[in-house]
1. From I, II, which structure was FRET efficiency 1/(1 + (r/R0)^6) of positions 11 and 91 (r between Cβ atoms, R0 = 35 Å, to 0.05) = 0.00 calculated on?
2. Please state which of the structures I, II yields 19.9 when Kirkwood radius over Cα pairs in Å is computed from it.
3. Thinking of I, II, which structure, once Cα extents along the principal axes in Å, for residues 59-146 alone is computed, gives back 59, 29, 21?
4. Starting from the value -37500: which structure in I, II was helix-only ellipticity at 222 nm (-39500 (n - 2.57) for each DSSP H run of 4 or more, over all residues; to 500) calculated from?
Structure I
């Protein structure tokens, strides 16, 4: 695992300024996002502000990934960005990140921001309907239309087919 430790003196020097780190993810870390084939670039930016009993560290990531476009079924580049404010304090009751021997490990924060910035499914254009070997994808509107129009064989065989699903909400 990559390390991104900052000590409290480093954070104090960051007050109202910004520092940038280039981040490289391991193959193991990328396994959590199987629709991403590559991280083209990923940067983490840190800015610190004084707060009660510690610091407020603004963490922001920006980058570009190669992600599967479900509309075209090809990989495409997508810009990502995500940000979070983290309270850093030696007071364990208010800190968001553990401080050990005056140091904080920010890499898990950066990794969490990366994971939350990657869409589960990405499509460059709206997909109305797609049928594959093992699944069918359709919009909610289309699905609701199929629910309201039961097939004739379902009406005769299914005793619940005449029930309106809206009556049970």
Structure II
């Protein structure tokens, strides 16, 4: 009956260990998927940045063509005003682009920190898994020692009971 209980306990421990291993595997897979998504997002951001630069180049070229055509038709005063407006727009655009770059840098840093956190968590989970394996092995060894001790005690009790019966039968 106690062997059945020990087997049941061992089965429960094995189930718990298997469940923890499954959970660790799922977390590891989620971490890997997150890393892949982050890398894909970075690649996509670089592609978009290249596209933005090309469009910005095309926009600047188009604006310069418009300014040249207007400057020929307008008097010097109108051309001067257009150049001042262009300078102000360029400054605003540069300021906006600088702000976007700063925001992108912050986002990249947050992603790097998140990756570091996830890697640390994965490492911790691996260490915990190893500790649990060691603990399970120790518990199994303790159970085996307890079983042997129980058998020895039961044998001793049986022997003592026989001696007691013999002693009481002899009196």
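1. Values: I: 1.00; II: 0.00.
It was calculated from structure II.
2. Working: I: 19.9; II: 24.4.
The structure behind it is I.
3. Values: I: 59, 29, 21; II: 105, 17, 8.
Clearly, the read-out refers to I.
4. II
Throughout, read-outs are computed from the coordinates displayed, never taken from laboratory work. Just so it is clear, the structure is predicted and the values come from calculations on it, not from any experiment. Cβ atoms are built from the backbone, for glycine too; each structure is taken alone.
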